[in-house]
Structure P
Amino acid sequence: MRILSWNVQYGKSVNSGSDFSRTLDYIKSLGNFDIICLQEVARHMTAYCTQEQPDQCQLAQQYFPNHIALWGSGYSWPSATSNPKDRQEFGNLTLVKDPLLDFKVHQLPQPAALGKWQMPRVAIEACINSKMGPLSIINTHLAYHDGNEAQLQLEHLQAIELDRLAHLKYPKAHGPGCFQEGYLASARILCGDFNFDPKSTHYQYQINHGWIDTWKHSSPVQIQPATCGIFDKVQWTQGGHCRDYFWLSNELITYPVNVSVDSTTDLSDHQPITLEIHF
């Protein structure tokens with residue numbers, strides 16, 4: 001199984017303006033993916049969308065017709081267009097080729113933070129039918145401007161994981177209609193832009209709670225490569241550093257994985273990351 005995670009910065013490149021179709025063309029050039037997880041995708045937002053590409057989610061569906069598009073935004077505001085169905089939204093997009101069993105959008109906490117920039121954030125969960133059984137892939141993007149907010153979001157994601165484990169241990173009764181057993185993931189992959197580096201307390205929180213960093217799992221003696229700030233030295237004055245990850249739940253520890261970072265493209269301030277996991 002091949003999965004891509006990329007904060008695409010709504011198609012804004014470091015040196016040549018915004019063009020989301022260019023970003024999608026680049027993803028296609030990277031080969032076939034079973035799952036594509038994108039962060040910072042925009043719909044009908046004049047601050048981020050061009051007149052030619054007002055709906056980036058719709059455009060992605062056109063580029064990947066064999067994938068199912070799963071969309072999650074932390075908000076949905078009226079747009080400036082004459083169509084009331086056009087909503088201003090900004091969030092995460094997951095494109096799934098594998099048989100989709102279930103899909104959820106988890107709203108992440110946003111505590112009051114006086115004087116700090118905040119935006120509503122979500123985590124998209126796709127449950128697919130993999131060779132090892134139902135598998136959950138969560139695509140998320142955590143807070144940047146407030147470390148306390150990011151910590152609460154990590155704790156919320158951990159609560160979601162503990163809920164999965166509890167339901168595996170204590171299965172509910174099977175009933176009719178909406179009371180059916182449904183699809184419970186036997187393992188989970190968590191990916192996205194986490195906005196923390198490997199030396200942070202947030203990173204250590206993940207390790208302490210049993211999450212496996214796929215890079216250190218697959219390449220324990222190699223330094224984790226930069227996933228952000230390689231080309232954009234204006235936003236990221238510290239230069240290249242890591243803040244994007246693939247995490248595995250403990251059930252996946254025995255499966256061979258390979259993680260790679262594309263350090264060549266400047267189509268975003270972040271770099272595409274690919275996970276290959278062999279079942």
Structure Q
Amino acid sequence: MDGFLLAYKEKGITSNKVVQQAKKFLSLKKVGHLGTLDPMAEGLLVLAINRATRFSSFFLESDKSYEAEICFGIKTDTDDAMGRVVEESSLIPKESDIKKELNKFLGESLQNPPFFSALKHKGKPLYKYARDGEFISKPSRRVNIYSINNFNYFNNRCSFLIHCSKGTYIRSIARDLGDNLGSGGHLSALKRVTQGEFNIEQSKLPSELEMKKIISIESAFQFFKEIKLNEEETKVFSNGGKLAVENQQSNFFRIYDFSNKFLGLGVIADSQLALKRLV
């Protein structure tokens with residue numbers, strides 16, 4: 001069977017550990033995931049099973065939402081609770097000031113990634129340089145914060161639900177928010193609750209996953225419109241050829257053959273439909 005399963009990653013383990021657990025419990029050989037969660041984080045980890053791993057790249061562009069908690073007055077070298085404390089402050093910001101500064105992150109902005117991240121420099125992850133005491137700065141990246149809701153404030157911490165674009169580091173928001181408030185801060189808890197159309201409500205621990213709950217490749221892309229081909233078009237498309245199309249915007253599409261069988265995904269560009277991925 002090919003498709004996607006919604007796993008729940010617990011705190012303290014790596015995303016790769018969840019993949020290995022799923023392989024073991026479900027007796028699978030080919031399993032991948034659609035986006036790493038840091039060991040400190042928990043929540044939704046979408047697993048790609050068998051041929052679905054070939055479609056993983058389509059989900060890397062999807063937006064995500066997280067339940068986040070920030071602790072003020074303490075800065076760490078990793079910008080989260082797993083790191084070494086590098087600075088402490090007795091200044092604890094007011095709730096009104098936190099809300100005001102937090103809302104400034106809404107919309108598009110340039111964000112500096114953490115030194116401890118999986119981004120690569122000369123083929124090597126930044127966190128490996130940082131562990132050796134070498135801190136490599138990467139260029140700022142454009143991110144988009146669509147919404148910040150469910151704000152709560154307690155003691156020296158705040159929590160909220162954030163909906164953001166791909167590539168957004170919540171650790172960086174915690175770091176920058178603390179710096180802007182003059183107290184310093186770090187990410188003390190993080191839970192991913194959505195990724196694209198996938199939701200944490202249907203997720204299960206690796207030991208509780210069932211293949212009968214698998215989301216088919218076709219179902220996973222229901223948010224793409226469909227295009228049906230005739231017999232001749234099916235032959236051309238399946239062999240990697242391009243088809244002229246009219247009155248269609250550039251985008252990805254679900255492609256079906258003349259018998260209404262799902263073939264895979266195609267992309268329209270310059271009024272031509274081209275194969276992107278076959279099932």
Structure R
Amino acid sequence: MQVEQLTCSIGAELIGVKLADAVHDDGLFAEIRVQLLKHRVLFLRDQDITRAEHAAFARRFGELEDHPVIGSHPDHPGLVQVYKNPDSPIDRYENSWHTDATWREAPPLGSVLRCLECPPVGGDTMWANMVEAYKHLPDEIKAKIEGLRARHSIEATFGAAMPIEKRLALKAQYPDAEHPVVRTHPETGEKVLFVNSFTTHFTNFHTAQRVRVGQDFTQGASELLRHLTSQAHIPEYQVRWRWKPNSVAIWDNRSSQHYAVMDYPPCHRKMERATIMGDKPY
């Protein structure tokens with residue numbers, strides 16, 4: 001297996017690897033897992049695999065989870081179909097920096113995304129290294145966010161455009177989750193900046209140490225959250241991947257964010273994603 005690092009911060013392409021082989025080859029899968037922890041996101045070309053092989057490879061990391069809004073392939077539970085056609089409405093969720101499903105109490109470990117069909121130009125996906133984002137924060141910001149916690153909401157994102165009854169039912173099923181602003185990676189021990197576009201507000205900001213007068217809370221908290229979420233926008237923490245049919249991306253959802261670039265005209269774009277269940281951040 002050849003590993004070609006793509007940037008100094010995040011991302012590597014695996015060359016000479018067939019993911020179908022890693023379904024049964026323990027040694028190969030172990031190597032892939034090591035590289036994933038090191039590079040945060042891995043890319044592969046020419047992976048002409050079946051849906052069953054796609055799901056089976058992803059299950060080597062853990063059980064798969066469905067998405068309550070998008071839904072899975074009818075014959076392959078956990079294999080989410082992210083399909084677009086020329087008549088699809090403009091997407092407002094994927095082209096925002098985010099960590100998948102932080103509105104869950106236990107957000108996903110990661111995902112395996114495969115391209116079936118894509119435009120010849122455009123529709124790239126970008127990833128950002130949120131370990132680096134935390135590492136390079138000024139010390140005074142690190143001190144300010146130590147012990148801070150925040151809410152993450154599916155209601156305010158996927159549910160926002162729903163009729164109120166459906167939106168409230170979605171929130172009842174998935175109440176806003178609370179997570180640390182800085183989580184610890186459960187396998188590497190690294191500190192990770194863990195706020196994104198699903199994050200709505202801090203839950204324990206209003207303390208004597210942080211708030212002197214009202215505007216320290218009403219303005220200061222939102223300004224701090226905006227500053228933290230903007231760290232994913234820094235190019236030095238990013239990698240950009242151009243899709244082709246049968247290309248695959250595998251990412252660690254615990255230490256990265258991603259952004260699907262919506263720069264292509266109406267067309268057919270078919271992606272399938274297997275998302276792996278994770279654990280509760282701490």
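Please treat every number below as a calculation from the coordinates, not as lab data. This structure is a prediction, so every number in the text was calculated from the model and none was measured.
Odds and ends about this structure:
- Label whose coordinates, when Cα extents along the principal axes in Å, for residues 60-187 alone is calculated, return 46, 38, 27 (choices P, Q, R): P
- Comparison of P, Q, R by percent of Cα pairs over 25 Å apart, for residues 100-251 alone - largest value held by: Q
- Answer label among P, Q, R for the case where Cα extents along the principal axes in Å, calculated from the coordinates, equals 60, 42, 33: R
- Relative contact order in percent (Cα under 8 Å, 6 or more apart) - structure with the largest value, from P, Q, R: R
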